[in-house]
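Structures follow.
Just so you know, all these numbers are worked out from the coordinates, no wet-lab data involved. Keep in mind that this is a model prediction, so the values were computed, not measured. Cβ atoms are built from the backbone, for glycine too; each structure is taken alone.
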Structure I
Amino acid sequence: MNSDFTQDYFALFALPQRFALDLALLERNWRAIAAEVHPDRFASAPDAERRRALMVATRVNEAYQTLKKPISRARYLLSLAGVDTQEETNTSMPADFLMLQMEWHEALADAKADSDIEALEKLSREIQSDMRELETALTQGIDHEHDLEGAAVLVRKLRFLEKIEQDTGDAIEALLY
């Protein structure tokens, strides 16, 4: 364990510090590093070295989980640049997005009330499509335009979509099982 595991998550995996990532390369690099630092490799080492191996393995896994998911990767990139997404404190959104929120909530409530699996699946597909659009906008905002404040708004939007997609998925699952 001679590598420097105190570096940022992108450097840890030898990746460029940007939103658009080669996820296959991230996974390959994670697997290689995880194998190198796995605590089982240090089972017969002194106690302090075993504890360090566990801490490093935990950090490597945390870094992988953060970079693997678009919303957490965006949050992390913004935090590296000193930008707080203010997800807990700033609930202001553009009026058109607020209208969409209301429409999605109504569609979800109606589909749940009617036990309409097709409507729920349609809503889920629409939300997933909107999530992909936001991820594309994050790539543009973070990687190309360097509009970090705008990207923070996109993260808040994506977080909302993530929540309603989870609620929709839960409703589908409840009807199927």
Structure II
Amino acid sequence: MKKIVAIGGSNSRSSINKTLATYAARQIDNSEVVVADLNDYALPLYGIDEEKDNGIPEDAHRFNELIASADGLVVSLAEHNGSYSTAFKNAFDWLSRIHQKVWKNKPMLLMATSPGARGGATVLQTAKTSFPHLGGNIVADFSLPSFHNNFSEEGIADKELNTDLHNKIRLLQEAI
């Protein structure tokens, strides 16, 4: 059985990105899905003075160990003002202090969604550019526009988007 870690790039308790990442991860055959909720990692705002004074927080090490234990990653990013959410960026910054290759070359399905028509396209593009330099082995990427119109627990309503997502999930499954 393969271990898949699903990460929603938001600290919202009702994160649509966590919902999408969890849904996609659960489509992978013969897998155990672990959902990483950013709220479960108490991380102070990253800064060099904070690190010098207090070291790297234990929760950053726990998050790093979870990523290291995965056979595959499903990461769906929230877009805040065209970039990562503060909670995700902060966790990401702490992880990079433990090891520059944050994603440890684990096969990854990289996604984004938003309530809007662009589906987090800007943050997705940013991550597609930067993650490979940080150990991101992006096997496939997917953007889901208009989350509330296109998603339900039964899946994605739009047939073309649904087929596209399942093809991307298959690529991740083959890579792990």
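Of the structures labelled I, II, one was used to calculate distance in nm of label points 7 Å out along Cα→Cβ at positions 22 and 54, giving 3.6. Name it.
Computing distance in nm of label points 7 Å out along Cα→Cβ at positions 22 and 54 on every structure in I, II gives 3.6 only for I.
Quick check on the output: 2.9 is distance in nm of label points 7 Å out along Cα→Cβ at positions 94 and 142, derived from one of I, II. Which one produced it?
II
Of the structures labelled I, II, which one yields 61, 44, 29 when Cα extents along the principal axes in Å is computed from its coordinates?
I
Of the structures labelled I, II, one was used to calculate distance in nm of label points 7 Å out along Cα→Cβ at positions 126 and 150, giving 2.6. Name it.
That value comes from structure I.
Consider the structures I, II: one of them gives 2.2 for distance in nm of label points 7 Å out along Cα→Cβ at positions 110 and 134 as calculated from the coordinates. Say which.
Clearly, the read-out refers to I.
Who wins on FRET efficiency 1/(1 + (r/R0)^6) of positions 46 and 102 (r between Cβ atoms, R0 = 25 Å, to 0.05) among I, II, i.e. which is largest?
Largest calculated value belongs to II.
Taking mean count of other Cβ atoms within 10 Å over residues 78-85 for each of I, II, which is largest?
Top value of mean count of other Cβ atoms within 10 Å over residues 78-85, among I, II, belongs to structure II.
Please state which of the structures I, II yields -23000 when helix-only ellipticity at 222 nm (-39500 (n - 2.57) for each DSSP H run of 4 or more, over all residues; to 500) is computed from it.
I
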